[in-house]
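Have a look at these structures, which come just after this line.
Bear in mind these aren't lab numbers, they're just calculated from the coordinates by the rules spelled out. From a predicted model like this one, the values you see are computed outputs, not experimental measurements. Cβ atoms are built from the backbone, for glycine too; each structure is taken alone.
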Structure P
Amino acid sequence: MEENLKRILEEFESLKGQFVITESWKIERLVAIGDDDTDYYYITFDGRKFRWNTCVGRIIQLKNKIDHYEEFIRIAKLNHLDQPTIFGQDSSKESEEFKKQIVYLTEPNKFLTEVCWDLN
């Protein structure tokens, strides 16, 4: 199990903050790795909530693989609740409050990495 976790964490380090395609065919930002005592998870963010995707599945990198990847970044800066300029206005205070609330987890769920709020 430790070897699997090592691979997962290495993959996370190379993809964190990027938009990826999840196993459920959603395009979301990879923001963390989690654990619930039974499985490891790619934690993705759709701009409003986290989604826990089992690491048994795959994620597909988009950055440097598709044209116009920057458009995902542009749209996220305008619409994702963690961004300090949501809807084109300064919302730094609201953004920080949102991040504090969303990272609250109940047992046995836990983050194995820091949440990466950067857009990459």
Structure Q
Amino acid sequence: MNNVPASLRGQLADDPEYKRCALRGYHACGGRITWEHAFVFAGKQIQLRWAIIPLCARGHGVDEWQDAGTLNKGMNQWCALNRATDEELKVISKATNYLRERKRLNDIYGEYVPPPVRKEN
């Protein structure tokens, strides 16, 4: 595992979208917000905005939910793939066709609609 590059980490930390769980409304949320790298490409975590999703600790399977079986990697990847453009997915679609994978996961989980972002005053 590697760390999110400092420039990207700053962008994500400032983005209100990364202050709530991307799967809120799709699963039971709990705990702090974490960032999950949903994909590995060429042996490394993909360090792109679409591939790093904000998840509650319960959905990420960390903190008190460690080893509790609450992490659903398929759902996390479904969320990430729906955040990516077709062009972004074509870049990493070498051994796996991620456009087809997104369709397959959409057939399982339905259309992904991001939860609303709370407006800051």
Out of P, Q, which has the highest value for relative contact order in percent (Cα under 8 Å, 6 or more apart)? P
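Please state which of the structures P, Q yields 2.5 when distance in nm of label points 7 Å out along Cα→Cβ at positions 10 and 42 is computed from it. Walk me through the numbers on the way to the answer.
On the way: P: 1.7; Q: 2.5.
It was calculated from structure Q.
FRET efficiency 1/(1 + (r/R0)^6) of positions 34 and 74 (r between Cβ atoms, R0 = 25 Å, to 0.05) computed as 0.35: which structure among P, Q?
Numbers: P: 0.35; Q: 0.90.
Label of the source structure: P.
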